[in-house]
Structures are given as structure tokens and as C-alpha cells.
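Next up, some structures in C-alpha cells.
Every number here is computed from the coordinates shown, using simple stated rules; none is lab data. The shown structure was predicted, so the numbers you read here are calculated from the model rather than taken from an experiment. Cβ atoms are built from the backbone, for glycine too; each structure is taken alone.
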Structure P
């Protein structure tokens with residue numbers, strides 16, 4: 001009854017995956033629009049560069065010439081393999097456009113935009129909007145008044161529907177060249193337009209000094225050391241790669257004046273020929289990036305990944321190699337700038353749990369992230385700290401100005417799951433001795449930094465910039481409620497403003513008196529029915545427990561019927577939905593969630609008193625309360641097991657462990673026994689249903705729970721959510 005797990009592989013590289021693949025049919029080729037795109041004219045020229053030519057200058061000069069020295073109102077996309085080259089090429093184009101008074105060359109009006117990786121998503125999204133304004137998005141009807149240049153790296157090769165009139169680029173792996181060529185004259189409009197494509201080929205790679213010495217030793221038939229052999233082999237691979245990458249382009253159909261046909265049709269025919277010609281297939285293969293190797297996927301691995309309630313598990317490796325393969329990418333770190341951080345200038349330093357709770361309540365939003373190489377992040381922040389010194393910096397708030405002091409915490413290193421790795425004061429970073437250890441701390445994680453450090457320009461790291469960057473928690477970002485939270489700094493004497501769109505999620509005492517009493521709060525509010533945490537799912541439009549569970553049962557039966565369940569399985573799911581929140585009858589839960597006094601509630605407006613809740617998991621309370629339920633006793637044993645498991649896991653815990661803190665329904669020894677039973681039950685059911693099947697059952701109950709909550713929210717006029 002559990003639907004089979006199905007996998008559909010998608011690729012932008014054109015590599016054959018084996019088995020049945022979807023491709024173009026004869027009818028597709030005869031389609032008017034598709035035919036126009038397949039045959040859109042693209043004339044490619046290979047341009048070898050001289051030994052002393054800078055790639056960034058060559059890219060800029062060719063782009064400028066193809067735009068008629070700034071006189072033609074065309075869109076030119078300039079691709080490079082390096083972020084630094086893209087930035088320098090942009091600067092070179094700007095210099096050309098600004099003219100030269102000494103040479104009597106007037107300035108020319110122009111537009112440029114940068115589309116590269118290592119850029120904060122917020123600015124990258126703004127760049128996408130600007131691309132549409134500049135006419136670089138396919139289908140955009142923009143009347144240009146001057147030339148526009150888009151400088152891009154691999155970030156602009158896939159995922160964005162870019163289109164340009166002409167293209168200039170360096171030479172990269174074949175599958176990437178195909179993607180780039182698809183970003184010029186993309187729609188074949190107008191039909192008589194011929195896109196000019198210049199592929200700049202840098203000179204053959206030359207050996208460095210140590211490699212030259214090794215090559216000379218080899219020529220003299222002298223014995224080589226291991227490192228010398230490695231240098232020679234590495235250089236040989238570079239030279240061969242340089243040669244291999246040119247060969248596919250040379251196999252394209254010839255046009256007049258030594259130009260090559262780079263239309264989609266020509267590329268398609270080249271691939272079809274390769275299927276019949278082994279030598280051509282070898283050329284395309286050797287010019288492409290090697291297909292990454294992937295480790296074997298085994299059931300024990302999947303079962304280890306399914307133990308999601310264990311924060312740490314030595315037998316649970318990171319999943320990336322199974323998704324992307326073993327790739328030789330340098331370690332990455334995501335940087336987030338924040339105006340408000342969980343720091344306390346006076347009084348006892350916040351505990352680890354307080355810091356983690358704060359970032360769980362105000363989790364980094366995708367739009368805040370700047371992901372780049374860890375080494376780059378480490379170099380940047382250390383350089384930025386040195387430049388900052390003790391200069392005055394404004395807090396992004398109208399309430400006060402503060403100076404960064406030695407003891408101020410200015411950065412938090414977190415795991416991707418929000419676990420705190422380390423905090424850093426300004427002085428600790430300034431006097432850092434072990435840079436390698438620092439990089440290890442940052443590797444694969446997130447670095448949340450004080451916005452007063454600055455260091456951001458056009459969404460890219462720049463240690464020379466001291467301006468305060470915009471932050472998601474510091475004012476207008478992408479629009480009210482988009483990131484799901486807001487942070488307010490407020491005096492304890494002030495009453496919280498009532499706003500139907502916002503509900504308080506957490507309070508952090510950022511200032512305390514000498515007696516340890518809070519005098520100022522950082523208040524994290526959540527947007528309407530946003531559910532960033534599992535406790536959030538119990539906040540929203542108030543709903544009585546009996547009403548919520550009755551509606552959840554109704555939704556569960558509807559789902560079961562839609563999926564064709566038999567009566568026994570329908571009853572299992574429906575009963576789990578009917579009993580899943582019984583633990584909320586606990587007086588502790590009702591008080592902690594600030595429930596009204598006129599009944600027992602499943603959903604409240606909050607705010608949640610985490611101290612009073614004391615870690616209590618109502619799912620455990622539910623299991624303890626329903627074990628003797630007559631309806632449950634009437635089910636077969638394996639169905640009873642499933643009902644109890646679905647109840648304990650409907651907030652994502654109990655896979656396989658669940659906390660017993662704050663539960664007053666049984667003595668600690670009994671609670672420990674129940675926790676053990678829950679873990680063993682998970683193991684039994686995982687063996688019975690398999691990792692995918694058990695997760696599927698859990699998803700059905702969560703869906704019924706959410707549908708029941710949304711019904712109430714819709715009835716009250718609120719939007720979506722739970």
C-alpha cells in the first residue's frame with residue numbers, strides 16, 4: 001500500500017544516464033517556435049590570446065568591440081571561470097566606457113551587472129530583477145538606449161533564463177560551453193539576427209619553476225622524488241585538458257570567414273554523431289568534466305539518516321557525496337549579517353541553550369546567506385577586524401550608537417542545524433593565533449556576524465568596506481513577513497504592541513540589572529502562522545483541543561479514502577489523528593502556551609514560556625495518556641504500535657529518542673522505560689515498513705494535523721500556515 005519510491009534524474013549537462021531518457025521527437029523539430037530556437041544563428045570564433053595578454057582585459061576589449069565601441073544598443077554577456085576575473089573585466093569595461101580625455105575619447109552611456117557566486121542571495125535576487133530591466137531575461141521586451149554588459153561566472157550558466165545578443169567567454173569544460181551557448185540568441189528573435197560568439201583561448205599552461213626543474217631532471221633520466229612526479233603529472237593533466245577543451249568546438253560545422261556554427265541544432269547534431277562515432281564520443285567525453293564518483297547507497301546508511309532526532313551520530317555521514325558525488329570543492333561557509341545578536345553587555349553571559357534558542361527563533365533566511373570558500377571567509381573577517389580597530393560604528397537602530405569594544409561578541413559559528421560551535425569576541429578575532437583551527441571551526445557551517453563589522457559591497461565580501469549592510473532583522477528587507485520573523489529591542493517597562501500579523505516567539509534579556517533582572521529585551525516575533533520551530537505549530541489561531549483532534553481525524557479519513565486505504569488502515573490513521581495531541585491536556589502545557597482559561601486548547605496565540613515548559617514534549621504525554629484507550633486496545637498489535645509511533649513522531653521527535661524533561665505524568669524511572677519502549681518501537685516499525693514507508697505514514701498524520709489547523713485559521717481570516 002505504500003507507494004514505491006521513485007527517482008527522476010535531471011541533468012543540465014547532457015550526459016547520458018542510461019535507461020530510458022526523454023528527448024526531442026520529430027514533431028518537436030517541426031514545431032514553429034522550437035524550430036526557430038534550434039536554428040537561431042550563432043557564429044563562433046576561437047580567439048587565441050598572446051602570452052602577455054590579461055584575460056580580464058581581453059574579455060573587456062572583445063565585449064566593447066562587439067558593442068561597436070559602445071555605440072550599439074546590444075546586450076553582451078561575458079562569461080569567465082573566475083569571480084575575480086569577472087569583477088576585473090567589469091572594471092575594465094567601465095574604464096573603456098568612461099572614455100579618455102587625454103586621447104579625446106568621450107565617455108559613453110552604458111549599463112553593467114555582475115552575476116557571480118559567493119554573493120549574498122539578497123543582492124543576487126536584486127541582480128535578477130535588474131537583469132530583467134536590462135533585457136537579459138529571455139522574452140523581456142526592453143527597449144535599450146545604450147549597450148549593456150553582463151559579467152557572469154558559472155552562476156549564470158544554469159538556473160536562470162538568460163538571453164543576450166552576443167557573447168564573449170573563456171574556454172571551459174564542454175558541458176559548460178554548451179550551457180553558455182544556450183544563453184545567447186536563445187529564442188532566435190529576430191530570425192535574421194546572428195549572435196557573435198568569441199571564445200578566448202589562453203596560452204598553453206606553462207610549468208612553474210619547481211615543475212620545470214622536475215621536467216629537466218626527467219629529461220636527464222635522473223631519479224625523481226614522489227613530489228616531483230606528482231608535479232609533472234599535474235602539469236601534464238593541465239596541458240591535456242587545455243588541448244581537449246578546444247577539440248569539440250573545432251568539430252562544429254564551418255561557416256564562412258573561419259567562423260563555426262554554434263546553433264543549438266549544430267550542437268544537437270554533434271551529439272547525435274558522437275553516438276555513432278566512437279572517436280567523436282571520446283573527444284566530447286575528454287573535453288567534459290569527469291563524472292564524479294558516488295559512494296554506494298546501502299540500507300544501513302538510509303536507516304542511519306532516518307535517526308533524525310539524534311543530533312550526533314558517528315555512523316551518519318553527510319549526505320552530499322550521495323547527491324553530488326565526491327567533488328574536489330574547497331570547504332564552504334555561509335555568512336549572515338545581523339543587527340541584533342544574542343549578546344549581553346552587562347551581567348552573566350548567555351548560556352549555549354539561550355543562544356541556540358535565539359537562532360532557532362530567528363533562523364537564517366535563504367536571502368541572508370552569502371556562501372563562499374571557508375578560506376575566503378576567514379581571510380575576510382580577520383582583515384575586517386583589523387581595519388575596524390576601535391573606530392566608531394553605528395548600530396543599525398535609531399535608538400543608540402555603540403562602539404565595538406574588545407569584549408563584544410561579534411560572531412557566532414553555528415552548525416547548519418543551529419548547534420553553536422563557538423562564539424568570538426572582537427578581541428579574540430583580533431589576536432587570533434591559529435588560523436587553521438579557525439578555518440576548521442568555520443568549515444561547513446554558518447558564521448553570524450555583527451552588522452557593524454560591515455565588509456559587504458554589492459553582496460560580495462570586501463574587507464575595505466565599513467558601511468553597515470542591510471540586514472533581515474534591521475528594517476525593510478524583502479517585504480513584511482517574508483523572512484518569517486522580526487526582532488524588536490524593547491524596554492521591559494513598555495507594553496508589547498498588538499499586531500494581528502505578528503506573534504511573539506521568544507524573549508532574550510539583552511540587558512540585565514546588577515540584581516540579574518532584565519531591563520531590556522530582544523523580542524523575536526513570528527509572522528502570522530509561520531512555523532520555524534515545532535512549538536510554533538501549536539501557536540496560531542486559538543483552537544480547542546477537542547475541536548482540533550476531531551477535525552484532524554476527519555482530515556485523516558479523507559486522506560485515507562483518497563489513497564484507497566482499507567478499513568483497518570483507515571482506522572489506524574484516523575485514531576492516531578484523534579489522539580495525537582492528548583498530552584496538551586497537561587496543566588504545564590496549557591500554562592506555558594498561555595492558553596485561555598475557558599477550556600483545554602490545542603492551539604493558542606502564545607507567547608510560549610519556555611522556562612515554564614521546561615522541555616516538556618506533549619507527544620510523550622499523549623502516549624502516556626492513550627495507552628489504555630479502548631479504541632486503541634481494539635486494534636491488532638502491529639496497528640497499535642503504528643498508532644503510538646505516529647503520535648510520538650508527529651513533531652519530528654522519537655526517531656528514535658524523545659526527551660522526558662518536564663513530564664509529570666509518571667515517575668522518572670517510568671518515563672525512562674517509556675522512552676526506551678518508544679525507541680524500540682521505532683526500530684520494529686522501521687523493519688516492518690522500511691525507512692521510506694514509515695516516513696510516509698508519519699507524513700500522512702502531519703498532513704492531517706496541518707489541514708485541521710489551516711481550516712481554523714481560514715475561518716478566522718488568517719492566512720495559511722498551521
Structure Q
């Protein structure tokens with residue numbers, strides 16, 4: 001625990017970063033660096049945010065953190081080049097209009113020469129459109145954008161889309177689809193990269209929502225229509241295909257039960273936390289019929305919450321497992337104008353089918369000379385399944401909670417001489433002042449995935465200083481209360497008892513130190529040797545905390561003085577940072593210098609008994625010596641034979657009226673380990689026995705109350721050998737020193 005200057009073990013890295021993001025966005029919602037959350041909020045439009053996460057990657061003990069300013073530039077028409085960039089690299093800089101860019105200036109980490117990857121969560125609904133926003137009131141659906149608006153923008157955007165004129169959009173069909181999707185709460189959070197062709201992107205959106213777009217060439221100019229696969233029709237009024245207008249039935253395929261998919265896992269992506277969501281659905285009737293599960297997994301990255309994933313999984317499972325019919329036929333010219341995505345009805349007497357709804361998948365309108373139409377049809381399944389035969393099988397992975405929570409419970413106490421003897425060299429131990437004092441902390445493992453905690457301390461009104469790292473302490477609560485002689489105990493609500501070993505220390509209520517002689521980590525049953533180190537046995541109630549701090553604690557290396565008050569905070573550390581100082585409870589401890597005080601005597605007995613209820617006439621109090629220096633780091637319990645004593649040791653025996661605390665008799669300079677007592681008093685007597693020396697009194701004392709009755713000729717006296725300081729002197733050449 002020596003003091004000295006701190007060596008340089010690494011450096012913080014400061015850097016300016018210019019990052020291109022996308023086209024203009026509505027708002028910045030979160031910033032992650034190296035996969036860790038550096039900032040979260042809602043910055044609308046352009047602006048600046050301050051990131052103050054110096055512990056994001058573990059602080060100076062690991063890879064530093066992020067501290068600095070991030071300027072967000074949404075590319076407004078009046079946007080000018082960034083001043084910081086112009087200052088760093090002279091010369092012309094682009095203004096970045098129409099583009100979303102960010103500029104960071106500050107600390108990007110420590111110890112590691114590589115810059116960690118940055119990622120950001122953006123929201124976009126009405127920003128960045130190159131055409132007037134289509135139906136603005138329907139654009140935002142939850143955290144997502146209305147898929148009809150996504151498709152509209154992909155068709156018409158002159159920046160990244162197809163650049164079609166808005167006059168080619170069939171507004172009624174798009175408006176109807178947008179309203180349906182809005183009412184369903186079906187918004188998508190879907191990334192569109194420039195290397196994805198617009199047509200492919202639109203197809204992906206249609207797959208998500210269960211819909212299809214089609215060109216209506218029956219009007220001029222050609223219109224782009226959008227249709228959703230929903231049960232929004234009356235089968236009795238659908239246009240009918242039958243023997244009267246079917247020229248040729250090319251194929252009729254009935255769905256086969258064997259090897260048909262009956263379990264679908266849909267994988268979405270929660271953009272808010274950056275984690276995938278997996279939901280599995282089964283068609284239980286199909287599973288039973290096949291006698292096995294035939295599974296398939298499908299990716300829908302735009303589904304951003306569990307509810308949407310579940311609905312789409314139900315839809316996909318219904319379509320895959322329903323044994324639907326597929327038909328290819330040639331119809332006459334009465335079917336001209338049929339578009340992909342339309343719903344028709346088909347009747348075919350030889351198949352026993354009457355007005356079966358079918359969805360048009362492909363249309364071949366033939367030639368000007370041959371106006372027959374070839375149609376590819378599939379039996380229609382209602383788009384958003386909600387029927388009871390589709391059973392969910394939940395398989396969502398829940399990410400671990402890495403939030404640093406306060407420790408509960410936690411405590412601080414003053415280090416014992418045993419603590420110092422077990423953790424300091426003999427030379428360092430000799431340098432500790434007689435009135436020196438040290439602080440020890442214990443704390444339970446909190447919720448989440450905490451790694452350890454930082455111990456921060458201060459004296460007076462100064463700032464807290466991080467002084468040590470602590471490990472979470474195994475602990476539990478007494479299932480039932482225990483007396484002073486109880487050795488077999490049971491702990492309830494225990495945690496990490498598997499880390500506790502026989503021979504290690506247990507601390508009950510922070511006031512009694514014990515030795516673990518046997519333990520069952522599963523049941524919480526254990527045997528303790530009571531009253532070790534500088535403590536004596538106490539009575540403890542049910543629910544009292546028991547700590548096992550031998551290897552699992554925090555230790556402040558600072559040497560404090562007697563009567564000095566030390567404040568401490570225990571700051572939980574996880575992989576994403578450290579608990580804020582303001583969120584931790586302040587624990588205060590007034591130092592007593594316990595490591596320098598003599599130990600109380602052991603084997604306290606009255607007439608050879610442990611804590612008798614009564615005594616009559618003369619009784620004898622006996623005890624055994626204790627010596628902290630000889631005991632060193634050993635856990636010697638109160639029942640052990642005598643050890644020592646230390647030089648200048650004498651014992652104090654006091655007898656008090658328990659009702660009034662008036663002193664009946666006392667002798668404060670006893671030598672040896674026995675005293676005879678007589679009292680001219682009738683009633684409850686409180687007996688106190690403790691060690692005293694030139695340094696001070698022992699931290700604790702034996703206390704016992706008994707009912708006393710005097711004999712026939714009562715006197716008040718304590719008969720015991722008297723301490724003589726000369727007995728502690730060292731003889732050199734016949735003289736005492």
C-alpha cells in the first residue's frame with residue numbers, strides 16, 4: 001500500500017471524423033461506437049450533440065471512451081462547408097447539400113490505436129423527398145414509414161429511385177393501400193442502399209407487406225397500381241372464370257401434403273436496439289398430418305417489432321402450409337384488363353370447384369392478332385392470418401441487460417488487523433501507524449451482466465476519487481435468528497455461495513467475524529466458528545446479512561486517521577460503462593483505528609458455563625488470552641485456547657445494574673485470565689469483559705446479563721491479579737527498560 005507516481009501506460013486518442021451518412025433524414029436517434037451506445041435522444045434536423053462517455057470502452061483501465069461534439073448536418077439548401085474541416089485542411093470544401101453528414105471532434109478512445117466503428121440510428125419519414133410528400137398524414141406508422149410511401153418514393157425519387165413522374169402513380173390504389181397499412185400499424189424500418197436497384201427494393205417491400213404492384217396499360221398514360229393481399233373482397237361478386245371464358249386449362253396443381261412446409265421462422269430486425277427478432281409459427285394440423293416438422297426461415301429486415309414479426313410469420317406459415325391450388329389457363333378477351341395482384345373467382349365443374357378465390361400472379365396478354373390471355377393463378381390466402389390453427393412458438397433471443405445498476409445490498413467497514421496481515425508484506429505492515437485505518441467494501445452482484453465495481457472515496461467535501469476495483473461478494477440472509485453459541489446456520493436469498501470455501505471468513509451484520517467450517521452452497525446450510533478476529537459472539541435476528549469477503553471485496557489503499565470520516569461509493573461496471581456517481585449511495589464510515597487495538601479475550605465463561613441465566617453468591621469469570629500479532633491472518637474463534645497476550649495487555653471487568661447502568665463493581669487492570677466476583681445486590685447484572693492496553697480498549701467486549709442473588713453475607717468485591725507494567729519490561733544486563 002505504498003504511494004508513488006503513476007506510470008504512463010497508454011494515451012487517449014483525439015481525432016476529427018468526417019462521416020457521410022445518407023440522404024437527408026428527419027432526426028438522429030442514437031449513436032453507437034464499437035457496438036456500445038454512446039448517445040441516445042432525438043435530435044431533429046441539423047444541430048450538435050455532446051457525447052460524454054469516457055467509460056464507454058472501460059475507461060483508462062481498458063480502451064477509454066468517447067468524449068466530444070458531434071455536428072449533424074442534414075444538407076439544407078443553405079448549408080455551408082463545415083468550419084472545422086476548412087480549418088484543418090485549407091482549400092475548397094463541398095457544402096454537402098442534399099446529403100446527411102456528421103463531423104465529430106474529440107476523444108475516440110484510449111490504449112487502442114484503431115478507431116472503432118461508428119453507427120447511427122436515423123429516422124426518416126418526410127425528409128429528403130424529391131417530390132411533394134404523398135399523403136403526409138399517413139406517412140409515419142409507429143417508428144416506421146408507411147410501406148406505400150416507401151414504394152411511392154422508390155418509383156418517383158429522382159435521387160435514388162426510378163424517377164418516374166408522379167402522374168404515373170395510381171393515386172386511388174396507393175391511397176387505399178396506405179390507409180390500410182396505417183390502420184394495421186404496419187410501418188417498416190428498412191435500409192435502402194444505393195447498390196440495391198429500385199426494382200429489387202420495391203419487391204422486398206411488397207414481400208414484407210403481402211402486396212404487389214402492377215402496370216395498368218389499359219389507360220394512358222400507364223398507371224402504377226398497388227394492391228395488398230387482404231381478405232377485403234366478397235367472393236360472390238368477383239369476376240368469374242369458368243367454362244364460358246376459359247379457352248384452355250393448361251395445368252391444375254393441388255398442394256401436396258408430403259414435404260410441405262409447416263413451420264416458418266420470420267427474422268426481423270429491431271432497429272432501435274440493433275438486434276434481430278425471431279418469431280416461429282407452426283401449422284399444428286399440418287404437423288400432425290405429416291407426423292413431422294418441416295421448417296423454413298425467412299428474412300424480413302424491415303419488421304422492427306415483435307408484433308409485426310408474429311403477424312407476418314402467421315401469414316407466411318398459412319400460405320406455405322395450406323395446400324393451395326395453382327392453375328395455369330388461357331382465357332378469352334373478356335378478361336382483358338386483368339392485372340397482377342387482382343382477385344378473381346374460378347369455377348370448374350370437373351374439379352368440383354365453385355367460385356374459389358384466386359390471386360393473379362402473372363398475366364400474358366398475347367398479341368394484337370391473338371387476344372387470348374394466359375393467366376397464372378394461385379388460390380388466395382387472406383394476407384394477415386389471425387385464425388386459431390396457427391400456433392406461435394416463441395423463440396426470440398433477449399439481449400442481456402448491460403445497464404450498470406447500483407449494488408444492493410452493499411456495505412463498508414474498517415479493515416481488521418487480519419485483513420492487513422493477509423494482504424501486506426511484513427515490512428509494509430510494520431510501517432502502518434498504530435492509529436492508522438483502512439476501508440473495506442462489500443457489495444452484492446446487481447441485476448444484468450455486471451463485471452465488478454469501482455470503489456470511490458473522499459474525505460470532507462472534496463471530490464470522489466476512484467481508489468480500487470472490487471469483486472462482488474458472496475452473501476445471504478439468516479433464515480432464522482441465532483444466539484451467541486449457535487454454530488449451525490442456514491442462509492436464505494443467498495448468491496454466489498459456490499465461491500465460498502471452508503476456512504474462509506464470514507461477516508455477520510458487519511459486526512461479527514466468523515470462520516466457515518462447513519458449507520452446502522446449494523441449500524445454504526453451513527457451520528460457523530463464532531467470534532473471530534477482534535469480535536465476540538452476538539445475537540442476530542432472521543434476515544441479517546452474512547458476507548463472505550475473503551477474496552471478494554474492495555480495499556481502499558489509503559491510510560486514514562482515527563476519527564476521520566470517509567465517504568464511499570460503489571460504482572458498478574459493465575461492458576458499456578460505469579454507474580454514474582450520482583446514482584450510487586454514499587456510505588460513510590468513522591474510522592476507529594481497529595487494526596491497532598487489542599483483541600477481546602476468548603473463551604468467556606461464568607462458573608465454567610457459556611452465558612448462564614443466573615448466579616448466586618460468589619461466581620468466577622474466566623477467559624483466554626488473544627494476541628492479534630501472533631494470530632496474524634488466522635481466524636481464531638472464541639472457543640479456542642489462549643494465544644499470547646500482547647505486551648501491556650490487561651483486562652477490564654465491569655458489573656452494572658442492567659436497569660440503570662449504574663456501576664456495581666469494576667476492576668480495570670486485571671492480569672491473568674480469571675476473576676472472582678461477589679455482589680451486595682439483587683437483580684439483573686450486566687457483565688462486561690474486555691481487553692485494554694496502552695493503545696486503547698478492544699473494539700468489542702463480551703456482554704452478558706444474568707439474574708444475581710447474593711449469599712447470606714453479601715459483600716461487593718472483585719478478586720483478581722493486578723497488572724504490573726514491570727511484567728512487560730525487557731531485562732538487559734540486570735536492568736529493566
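Just a few scattered comments:
- Among candidates P, Q, the computation of distance in nm of label points 7 Å out along Cα→Cβ at positions 239 and 519 that gave 7.3 used structure P.
- Ranked by Rg/Rh (Cα atoms, Kirkwood Rh), for residues 319-574 alone, structures P, Q are led by Q, which has the greatest value.
- Parent structure of the calculated result 6.9, given that distance in nm of label points 7 Å out along Cα→Cβ at positions 223 and 583 is the read-out and P, Q the choices: P
- Value -3000, calculated as helix-only ellipticity at 222 nm (-39500 (n - 2.57) for each DSSP H run of 4 or more, over all residues; to 500), assigned to which of P, Q: Q
- Origin of the derived value 8.5 (distance in nm of label points 7 Å out along Cα→Cβ at positions 191 and 671; candidates P, Q): Q
- Here the criterion is mean count of other Cβ atoms within 10 Å over residues 143-150, and among P, Q the highest value is seen for Q.
- Test item: FRET efficiency 1/(1 + (r/R0)^6) of positions 679 and 695 (r between Cβ atoms, R0 = 35 Å, to 0.05) calculated as 0.70, pick one of P, Q: Q
- Of the structures P, Q, the one that 13.8 was derived from, the read-out being mean count of other Cβ atoms within 10 Å over residues 95-102: P
- Structure responsible for 139, 73, 42, with Cα extents along the principal axes in Å calculated and labels P, Q on offer: Q
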